[in-house]
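As structure tokens, here come the structures.
None of the figures in this text is laboratory data; all of them are computed from the coordinates on show. Computed from a prediction, not measured in an experiment: that's the story for all the values here. Cβ atoms are built from the backbone, for glycine too; each structure is taken alone.
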Structure 1
């Protein structure tokens, strides 16, 4: 699994291990957020069954403090396992890129615009940083935690579980279709000639493209 993550996401071995830790931390964080919901569920049941007595008030007070402490500890672990680990891996990635660039012959850089090359490399690094700190662990954690919580709901009451999770297949279908549509339009935009034959800047070429498509004058 670690080898697969290394190849798929261009990570070092430590980066792949940190990614797995980040996913586990996100799962624990999502589950910790469900603990107050379970406490509220019991509170509603006690209220509907005749009220909350003194011993139950103490139980709910201690339970709320325990939930807050667990959420704090798990969130601290999740922050270290995602954000801090991501930027450590980003440093390793940038050093590795610099080592690879150092081995390239100088004639290569004479044929390239160094500003564009630098912006492309740094932009890709920033995109990977944001993906591994915000999106990838959170997505994996959400999928795993949602599955576990759904199983627990079905074990408690299948009618309540159906009422809660029936939207998930629809949401996944919409997300999958919108991703396909977005990918199609991204390919169209890449294929479009943004810079015209006169060598205008990108923004000027974009304005001319839009003007020709919709009949606007800029």
Structure 2
């Protein structure tokens, strides 16, 4: 698949061949959905906690004697039927982690990249560099490229200057190419990557 290579002024300066085994594979929607569910599940903390009757403070003394009062027998004021008592079958700390083989995860990434490439939403830049943090300059680069909606900028490595420049653009996010994931690919409309980031992706998924 041939795609143009742009510079920061939005002008096409070259063309590059995207690998068909990464950007033109058959689309597996079920696989992408499984990878997305796994990623969101693994992000859950699972720290919610309720107290059982044995963990609620108080209730050590029997509230009244067993027989002779005319009332129902009770052993503790912290039983579940009492106000302020323990919770029955309430949530306890647990892990929501889901397993997924590496080959399936990478194939899901290839499917997501293929969806973006088929929609002409993958844009390749020769290089993306800034001398100082300036949101206005980065916004101008996006405008030059014709990006009028949300965009994910893939960087070959962490770049503090670009990170600080993107911070005030609500629909733009940066991500190191090494940490590419299905959730971010599907969340943003455009994927912008310098040639160096493309090499990282091809090294992982190729």
Structure 3
């Protein structure tokens, strides 16, 4: 009788233990695919995430996110007129990539998760042709200067809740890092870990090349293969 009692307890324990096992959420890779009528299109609307943008018709001025399929690894073409090009010959995956232009003087444009909050695992980042040309020997930007020791360009991903309030989670991704003797330049698709949970993600870009009126380095970044779980 005692043996039967122990056996029933063991079976109950095993049953409870199995019931408490959790299945890890499926990782989703967002490669920002979509039909583009031309070489680029403002904004992105996916199944799980919307990427905001603004456009001013009067001044033909935009900010936020855009889909692009412009690839140009020739730094001599790194001018404002070629602002939609990534410094590469292809996207990380698929045909398109997501371009982000940060304008600190306008209302923010966020990456918004539609259904529920998401755990962001990683993302691939690449400089644009315009940015690459602005920070290197081939600099042809009238405002920016070539980067030297101590300079940097970083992309900051900050988590917000549904009410657009910061949660306190953020991660800094140095896409150009000349600090402490380093010479890192994201002149290809580089993967960066994120590890933040958010309903909305706000991206800011910071540079060490700052003048009287703000950043001299063009504040663009190319984004692809965002990995997240819902």
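General observations
- Structure with the greatest value (metric Kirkwood radius over Cα pairs in Å, set 1, 2, 3): 1
- Mean count of other Cβ atoms within 10 Å over residues 85-92 derived as 16.5 - corresponding label from 1, 2, 3: 1
- If helix-only ellipticity at 222 nm (-39500 (n - 2.57) for each DSSP H run of 4 or more, over all residues; to 500) is computed and equals -3500, the structure in 1, 2, 3: 3
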